[in-house]
1. Can you rank P, Q by Rg/Rh (Cα atoms, Kirkwood Rh) and just name the one with the largest value?
2. Here helix-only ellipticity at 222 nm (-39500 (n - 2.57) for each DSSP H run of 4 or more, over all residues; to 500) was calculated and came to -13500; which of the structures P, Q was it taken from?
3. When relative contact order in percent (Cα under 8 Å, 6 or more apart) is compared over structures P, Q, which one is greatest?
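What follows is calculated from the coordinates using simple rules that are stated; it is not laboratory data. Keep in mind that what you see is a predicted model, and the values were worked out from it rather than measured.
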Structure P
Amino acid sequence: MKNIAVLTSGGDAPGMNAAIRAVVRTSINKGLNVYGIQKGYNGLIRGDMIEMDMSSVADIIQRGGTILRTARSEEFKTEEGRQKAYNMAKIFNIDGIVVIGGDGSFMGAKKLTELGIACVGVPGTIDNDLAYTDYTIGFDTAVNNVLDAINKIRDTSTSHERVSIIEVMGRNSGDIALYTGLAGGAECIIVPEVKYCLEDICKKLIMGRNSGKLHSIIILAEGAGDAKELEEQIRAKVDMDVRASILGYIQRGGNTSAFDRVLASRLGAKAVELLVEGKGGRVVGMRDNKIVDMDIHEALSMEKKFDYELYELANILSNRDRI
């Protein structure tokens with residue numbers, strides 16, 4: 001292993017830059033040449049690469065987004081596109097690639113490994129939807145971004161005695177909603193993994209108002225419904241001021257949290273170590289606060305389990321009265 005490359009793919013996540021930094025500096029420390037592939041798999045297909053050194057990753061550990069930029073590649077999903085990517089890697093004498101992204105990015109890494117380019121996946125997605133790891137890079141920062149928004153919305157919600165519905169990201173995973181709902185003291189948390197009853201939500205809002213509560217917060221995961229539609233449904237059933245807020249991409253931005261910086265640094269370094277050992281077709285992650293690696297096929301086949309105990313705890317702590 002003499003030359004390795006690093007790319008970011010799919011949706012950006014805070015901490016990707018910290019992971020890039022770890023990959024570059026660990027590689028150089030081990031005597032390797034390291035290239036940055038720009039714009040994900042599209043950049044690999046087109047040979048959009050730059051050789052990186054220590055200064056290439058200076059002053060980026062705190063920054064959100066990705067200095068290598070990212071894109072979704074329809075061409076790479078085809079056999080012809082993947083063959084182009086493989087050929088370009090050979091032109092640049094790339095022996096291994098660190099792929100930072102989510103499940104779609106990992107599927108690409110799996111395909112490249114099968115073609116003969118050793119790849120190691122680093123989980124970079126705010127959704128926290130990869131089953132093999134306790135946390136993905138970017139999740140903690142996104143949760144803190146949402147919490148900051150909840151705190152601000154609560155101020156105005158209290159002033160107007162309002163019900164605020166806050167829609168958060170996560171695709172089909174309810175982890176962002178669950179963690180922010182618990183940490184933010186939300187009255188209701190709606191996630192794709194748990195079927196909800198509109199009547200129960202309305203009853204909870206009314207009982208809260210009747211007990212003197214000036215505001216209520218509902219956290220809605222994007223995969224569980226639409227905030228505007230839920231606003232109209234609640235308005236039709238209760239005589240209360242209800243407003244929906246869709247946070248959108250604000251969740252992805254801003255400075256990376258300390259947790260994500262440390263996690264990204266540990267995972268990026270581990271990915272390089274695996275490539276140096278000649279191990280491809282692997283992914284790295286965290287389990288029980290320990291850095292682990294496993295076969296990428298196995299990781300992609302695992303089913304993500306929702307934390308129902310944490311969800312129940314959030315329900316218990318949000319109840320002022322039994323319903």
Structure Q
Amino acid sequence: MARTRFMFATDLHGSETVWRKFLNTAKIYDLDALVLSGDMTGKLMVPIIKRPDGKHKSHLLGRDYLLAEEEIPEFAKRVRMLSYLPYVTTPEEAERIGNDMQYREDLFEKLECEIVDLWMTLIPERVPEKCRVIISPGNDDKLAIDETIKQSPYVIFAEEDVIDLDGEHEVLCFGWSNPTPFDSPRECSEEEMEERLERVVAKVKKMDTAVFCIHAPPYDSQLDYAPMVDKNLNIIVVGGKPQMIPVGSTAVRKIIEKYQPLLGLHGHIHESPGYMKIGRTQCLNPGSEYGEGIFKGYLVEIDGPKITRLQRVEG
């Protein structure tokens with residue numbers, strides 16, 4: 001039997017701090033693999049605007065900054081560590097970014113690809129060669145980042161595919177989600193989710209040792225409870241507390257109930273960390289606190305058809 005140890009994480013949302021911590025676990029825990037289930041990219045741009053006098057102005061976390069040219073790289077790194085996208089620009093372009101939605105979206109896509117490319121270059125100095133890095137995007141990740149990940153020699157791009165982990169265990173990766181209120185790049189109906197999943201599941205050779213890394217958690221699994229929002233995306237509060245409802249995927253639940261893999265690795269819903277069983281399948285969600293720079297993951301060891309270690313890791 002093949003014994004394999006890996007770290008699973010998800011929902012980094014552009015936090016370079018969390019990404020670096022994730023990579024560092026490879027040496028700390030002597031891992032055979034790192035498995036990341038998407039939502040890699042950030043959602044907020046921080047313009048660094050050049051002034052006529054050669055200095056640059058910017059605004060970060062409620063504070064204004066005036067930067068000399070040589071201070072920009074360190075400031076940009078700080079911005080990335082906070083999960084934002086730094087961008088050096090001119091006053092004219094900054095105005096266009098604010099007024100031209102298509103230009104802004106295209107620029108976001110370009111910056112997200114550049115950040116992902118930068119992240120890939122951090123792998124060799126932190127991850128031993130024996131540790132494989134398996135990545136699939138999530139629903140919030142634009143399709144354009146796929147090619148950036150594929151170009152990295154340090155990564156196995158696994159979206160909508162099945163990867164041989166160690167000769168015995170396979171990892172199925174799937175980053176799409178059921179519909180959300182946010183109209184994200186990779187979401188679809190439950191019917192399409194099921195069809196897509198069935199096509200990928202057909203590649204799995206042995207279910208009792210298979211690992212299903214599916215970004216969206218199963219519906220009503222305790223791993224999928226999120227605040228209910230109204231049509232304006234405001235959180236609905238009842239009795240002073242957010243009204244929590246299950247928002248996971250019925251298609252994912254159906255697939256897991258039908259095929260009963262060894263493990264289900266999920267994310268997507270940051271507020272519902274934990275683990276539970278659906279039949280024989282151990283499902284888990286590390287949750288996410290990327291905004292605070294906190295790494296949250298699960299250290300997993302599998303040996304044949306058994307899970308010999310399941311340890312939550314935070315820091």
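1. P
2. Numbers: P: -13500; Q: -8000.
For helix-only ellipticity at 222 nm (-39500 (n - 2.57) for each DSSP H run of 4 or more, over all residues; to 500), the value -13500 is produced by structure P.
3. Details: P: 23; Q: 19.
With respect to relative contact order in percent (Cα under 8 Å, 6 or more apart), the highest-scoring structure among P, Q is P.
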